[in-house]
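Trainee: Take a look at the structures listed below.
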Structure 1
């Protein structure tokens, strides 16, 4: 979440007038995240999140995202629900951007997850994958292996401005992953961005999952690898095996991994690390002037990538057949 687009008061009031949400009481920008403009919206009908979609989210993909949240809720996955306006539409326009209002979820993000939180995440991720199996729409993952080189190339000459040797690291890894990326793994709907700030807890129990705007159709084990990168390293970017074991074991209890998924996991973990290194690198260089946004450090994922490159197969993750 972030704020790139400022919303005029009069425009906001006119926009809300098309909904049955009562009187506007407050509206405050949310600085966390890097993708869309988000506001905490409080009206006489309750609390909501207002999202204005920025350039990385294609408007044509919005029916997939909004429909997926509605589908998952019918399958018992707690996630924000789009609020329909008086015309019955979930999607509108505000400040020149596609915009949606979704329900507000209670809970808080865990910034330093422990194994118990990683286990809860593993179970929730498996439930999401199972619940999404009946969703009829598909969306290709534009940020999978075929999209990484086009993302990096325009700014490759600036990579060593961020850190010496970064260009060589990325280009070597791109060559390796493009040659060896696994195909034919079990797949379906994945979240693709289930970082700690997109998971709400009440105590040790997950109260909801948010921010489905990278959701797509891809390999389930790749989604698991994204979560391992995001949840199972400490603040110094050192892998914590007990967290990885908790995450993977809890996931496998609900959705067992195939032998092919297990064998591919180290490569998927490398790819997941590179994917977030690259998007953070691009954002680091291109934060719009005046935007209320906190760009995330790409070097965190360079460190994680180096760990995966040195890992000794699946045993490096406590993952056995």
Structure 2
């Protein structure tokens, strides 16, 4: 039984700012889509001037991944990334509060035949995701098509955690903490599908390996995709939601399943999943979450890539 219920303790003054943010998202969800996009870009540009540490992290990540870019090109990409991050904040209100018909109207689907093939093969599906700034709308859009179990990271603020959980459960079956490996395996063995994103750096532990990611040859990468696929006989279908230019909405893309996966080598498998995520990033790199320290964990003896 879910423990995610409204509690009297949520009324404490220390949570009032969180409630104010939720109420603002609710109100913003009534705005026209074009107004939401313009407002989000404006918020992102303001944030770029004040969130200096995040700006530096995004700049360094892009610099590491795309060494051929000059300083002006990197700065342009960082600013675009902040604009998309601003849009992502308002998209939370859209994903959590919009009626289903309004979401469907803005989403087109590509690669549905790849899901149908997996169903025909009677295989559970692991949707290989990544941390794009469209992640909230992605969960809502994908759930409308095919309700799934998703892996997530709990929020420290219990009020925000409550709303993130229930917002993401609008169309989906369950949300599992990223440490609940047994729960993920049960979901797959029950028929799946499972949404799983291995592209954050959670430090060194038994389920991580180093594999190339763009020009960074040693990127700490979660190997759970391989282990889950091997133990459940699931196929792995890369998937993500791309925000389209103008007022065209979104494209939910399902790629063909990763062939010859998993192997017996976790590092080889991590390299394969990273290569698939690279393809998704190159579709719309301005919408990828460059604002976190993707390469903070280094092999023993190697200096930090961040100042």
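Laboratory data are not the source of any read-out in this text; all were calculated from the coordinates shown. Because the structure is predicted, anything quoted here is derived from the model rather than measured. Cβ atoms are built from the backbone, for glycine too; each structure is taken alone.
Trainee: Upon calculation of helix-only ellipticity at 222 nm (-39500 (n - 2.57) for each DSSP H run of 4 or more, over all residues; to 500) from the atomic coordinates, which of the structures 1, 2 produces -15000?
Mentor: On the way: 1: -13000; 2: -15000.
So the calculation was done on 2.
Trainee: Any idea which of 1, 2 comes out highest on mean count of other Cβ atoms within 10 Å over residues 88-95? Show your work: numbers first, answer last.
Mentor: Numbers: 1: 14.6; 2: 22.8.
Structure 2 comes out on top.
Trainee: Identify the structure, out of 1, 2, from whose coordinates log10 I(q)/I(0) by the Debye sum over Cα atoms at q = 0.12, 0.28 Å⁻¹, for residues 120-183 alone was calculated to give -0.53, -1.16.
Mentor: Details: 1: -0.53, -1.16; 2: -0.32, -1.45.
Computing log10 I(q)/I(0) by the Debye sum over Cα atoms at q = 0.12, 0.28 Å⁻¹, for residues 120-183 alone on every structure in 1, 2 gives -0.53, -1.16 only for 1.
Trainee: Going by distance in nm of label points 7 Å out along Cα→Cβ at positions 72 and 232, which of structures 1, 2 comes out largest? Walk me through the numbers before you get to the answer.
Mentor: Numbers: 1: 2.1; 2: 4.8.
Once distance in nm of label points 7 Å out along Cα→Cβ at positions 72 and 232 is worked out for each structure, 2 has the highest.
Trainee: State the single structure among 1, 2 that was used to calculate FRET efficiency 1/(1 + (r/R0)^6) of positions 128 and 248 (r between Cβ atoms, R0 = 30 Å, to 0.05), giving 1.00. Write out the running numbers ahead of the final one.
Mentor: Details: 1: 1.00; 2: 0.75.
Value 1.00 for FRET efficiency 1/(1 + (r/R0)^6) of positions 128 and 248 (r between Cβ atoms, R0 = 30 Å, to 0.05) corresponds to 1 out of 1, 2.
Trainee: Which of the displayed structures (1, 2) returns the greatest value of relative contact order in percent (Cα under 8 Å, 6 or more apart) on calculation? Before the final figure, lay out the partial values.
Mentor: On the way: 1: 19; 2: 23.
Looking at the calculated values, the largest one is 2.
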